[in-house]
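Derivation of every value follows stated rules applied to the coordinates shown; laboratory data play no part. No experiment lies behind these values; they were computed from the predicted model shown. Cβ atoms are built from the backbone, for glycine too; each structure is taken alone.
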Structure 1
Amino acid sequence: MLPRLSGSDVRVETLQRFVVTAAQMSEIESRVFAAGMPVAALMEKVGGLLTQRIQALYPLAAYRRVGVLVGPGHNGGDALVVARELHLQGYRVQIYQPLPQLKQLTEQHARYAASLGIPRVEQPEALQTCDVLIDGLFGFGLTRPLDGAIAMAVETFNQSGVPILSIDLPSGVHTDTGAALGTAIRACQTLCLGLWKRAFLQDQALEFTGTAELIDFGLPLTDIEAVLGTDPALQRLTPTVALASLPLLRPASTHKYQQGHLLLVAGSRRYMGAALLAGLAARASGVGMLSIAVPESLRLLLIAQLPDALVIGCNEDETGAIAQLPADLDLSRYDAVACGPGMTPQARPVVEQILESDRPLILDADGLNILASLNPLEGLPKRAAATILTPHLGEFKRLFPNLAEDDRIAAVQAAAQQSQAVVLLKGARTAIAAPTGQVWLNPESTPALARGGSGDVLTGLLGGLVAQGVQRHAIASLVYGAAWWHAQAGLLAARERTLLGVDPSTLIRFLIPALSGSTRDHVQFPS
């Protein structure tokens, strides 16, 4: 069971889970200011916290020369507080301020910086000899593309080779979609202020944000929850939340049939390995019983590699795809069905049959491609049981061609509501949406998982978890738990074997070690 969280732990957990739009962040800050917090006092506090972290990341001994990019708003004011404090600590600071008109408080900080003798430079090229640049040009809420001299300056900084640390968001990145507005700062490090902005969970922002961390400057939880609620529709996954979704505990008197029975339908002569990878991952999920339906030509291969599974040989067509399920195969006997890896489009009759069942269903790969040709928005909402779709972006476009792709979070949320399925959109920041409108975002993954077969592993793992039983309204929690677990295994494997060494077979071997390490840190089991 999960340990009770202390007051401070509750705050940390909340800040790590909650994700805001630009409008929501503005509303939260407005509440704080309306309650009496002076803007100037908050700017000093934020600037002090930023300075402490910047000094830890870029110590004076190695990064003496610092360029500070100052914009017209309060992001620029935060940057000027940092410039002042670093100057007073002995750093050689230079300020680049491309726009003459500043907000009043930012203007005051600019005048004080000048009185301290901190030099200003007029051309961005003058900062190319710096050891690090602090980007405070624009913060959250920017909607207009960067153009003209500022856009040219941003490109100069990006091409300089000098590491850049951005305050709150890299300048030029849209707060909600993560898209570059014309051009954007390519930061090595970003210190996000107060609450995670949506951009940090969007794939297209990752090339700009670099390594990101949250700076807690004391926003009251009451104000945060007044705007977002206590259980927001959009949440960032944490280990505590993910582990709470997994079936980690079992009754002492249980038996195999009480721990779920999964039917995995997968494979073809062309893609023999897909069924094996999904089966091995399903076994790692802890499911009580595993049956695997494959073309007859694959049956002996599966038996040799998975002797504990019940392998069902199926009639196959001339291409080696499953032609039909055995007549005596009763789908109602299973607690869940996972279908699709390696089946090829020729297995359409089998997918159609499974879609008609009343079993919780996970569809991946060719299961999704076949579904896309069957008008999914008409058939899926009529299913008697939960449906889980696990597309990558290409499959998602085929399933939901009318949904815009510029905001992955909004797109997956709409897809789940339209299809009444749980939709897991794979990517560097996997997004999981439930039909209720709830969206969970996995903030950690690794490009080591960009390998053929990694998705088959996720399908098997997810199928095994779903088969172990959960109420329909909570099935999305198992999906985000599986996505988190899968990513953690990839991260652990990459640390030990580098990004090049995480083939799907290796990934499976790291599933249990990854879970074991996470439970030691986050779960308290009864003695």
Structure 2
Amino acid sequence: MIGSIRKHSNWLWAIVVTAVISSFVIWSDARGGRNSFDLGGSDFGKLYGRPITRDQLLKARTAAAVDDALRGGRARGASADNERQVAELMVLQAKVKEMGIQVSDDAVGQYLRENFKDPNTGSFNYDTFIQNLRQRTRIDEATFLEHIRQQVGIQHLVETVGAASRLVTPREVESDYRRDNERWVTKAALFSVSNRLAGITAKPEELTKFYSNRIAYYRIPERSVLVYVRFDATNHIVEAESMIAKEAGFTNRLEEFYKQRGADTFRDENDKVLSKEAALRKIRDEALSQGALGLARQAANRFNDELGALTNVTASSFAMTASKLKVPLRSTTPFRAGERIVGLETVQSLPQRVAALNAETPYTEPLDGDGFAVIPMLQTKLPPEIPSFETVRERVLQDYKTDRARAAAREAGEKFQATATAGLASGKRFADIASSEKVSVISVPEFTTAAQNVAGLDSRLNLYLVRNAATSAKSNGVSRYTESSDGGFVLYLEKKEPVSDEAVKQALPGALAEARQQRRMAVFQSWFTSEFQKSGALASKPTTLSGVPPAQ
């Protein structure tokens, strides 16, 4: 099988790889290079001073891969995130075993019913679920059930360690709930920058002084320029079509792939199941696109091989190679470190890869973009420069006007805040004070301190800033002037409406359970961080609870 596959070009993997990729998610070794958790070795490190066994490592790696597949992800290979997750799972699995935690079949069944039920019907059909699981992820039943058993065991571990969460009392939860859910009734007096721009003028000497005082702000940092060769898949469509036409049994493989994945897998943009004919066309089109992209990659690899045969690659030799292979040579506009590179936006991690280029390593290996492969080379680096005043005059003018308008808005806002404070203290109404001062006032939709967003909030206001301003004000009082994106505002806190006793009574059980869960996770997080450090697994790397299952 493998020998026959190697005889074909990359386009064939559009069918072959797609059919088995899910099994690779779980069972393949990391392909991105060896690491501290490479199964190819014999020394896998230590956990709590004891050598890590191959079975111990495989169990954790399988759990990480199954979890990733169930969440709809892809195998992460030898990434730092994957190593950390595997290390965390080994620690968790070791502690579950050490504490003698046993998981019953009933507990596994309950977890399945609660976490994998049909979202539409609320029911759970085990046989149908396992059948769909095999089709979509290639995870076998035994592996899946062992993974769920581990997840439930880890949940029991969280419950055991976080038992102190039960110390959270209903009284303190009620107090917090009342505080977090009282509704704030407010209005905002706005002081706009954009409305003041037209009234700002600038004398020539004021502009030059403004520029001189902020010259570092107008400094242009070091920029880079790349030359590159790009190999587009669209240039190889005809060749890929020809190869498909010559490939015996290709149509049969399309049929097999369609049958294997199931008709329900293939849907249109409206999520409707495609007819068999339309699905087969879709599979063929995707195979054609992938085949053309494979041919583009081959062309990029040939170019890369030519560069590799050179003793010293320079911009000149890079251009000569492009000419020799009849590939158009392109160049980028100057860009700053970390900045988007025009024309190559879809090449992932390109800014980071480019940042590592230098005279010794002036180009990268072929990189994938959206429908193309590319080999970029560092052509030159432009040194930092200070632009002359004349070249940035319009920008300086706009900055000057914005700065002056913002200062004017701030001055007006602070003056109004003082006037409103005095007026409210003497018994005047906020609306009357704002009217006499000719200040624009808008109503703010009611919100709570716990709100993450507020429907209908004016786009000129930021909820975080509004909430902070309200916190600093007293009922029937105003906040200090608060800077915002378009100037600033002064917030008037009319009143706080308390939560009704009936609402508290209904919400308290759920709030108490949530508070205890938060306390439980906080206790567990603290404990796990300490245990992870003591375990010696990836001791130099930060830890997260990526291996902990979601709370039920």
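Using the calculated result 3, 11, 14, 17, 20, 19, 12, 4, 0, 0 for P(r) over Cα pairs in 10 Å bins from 0, in percent, pick out the matching structure from 1, 2. Label of the originating structure: 2. Set 1, 2, criterion mean count of other Cβ atoms within 10 Å over residues 143-150: the highest-scoring structure is 2. Upon calculation of helix-only ellipticity at 222 nm (-39500 (n - 2.57) for each DSSP H run of 4 or more, over all residues; to 500) from the atomic coordinates, which of the structures 1, 2 produces -16500? Structure of origin is 2. Could you figure out which one of 1, 2 the value 13 for relative contact order in percent (Cα under 8 Å, 6 or more apart) was computed from? That value comes from structure 1. Computing distance in nm of label points 7 Å out along Cα→Cβ at positions 103 and 255 across structures 1, 2 gives 4.3 for structure 2.
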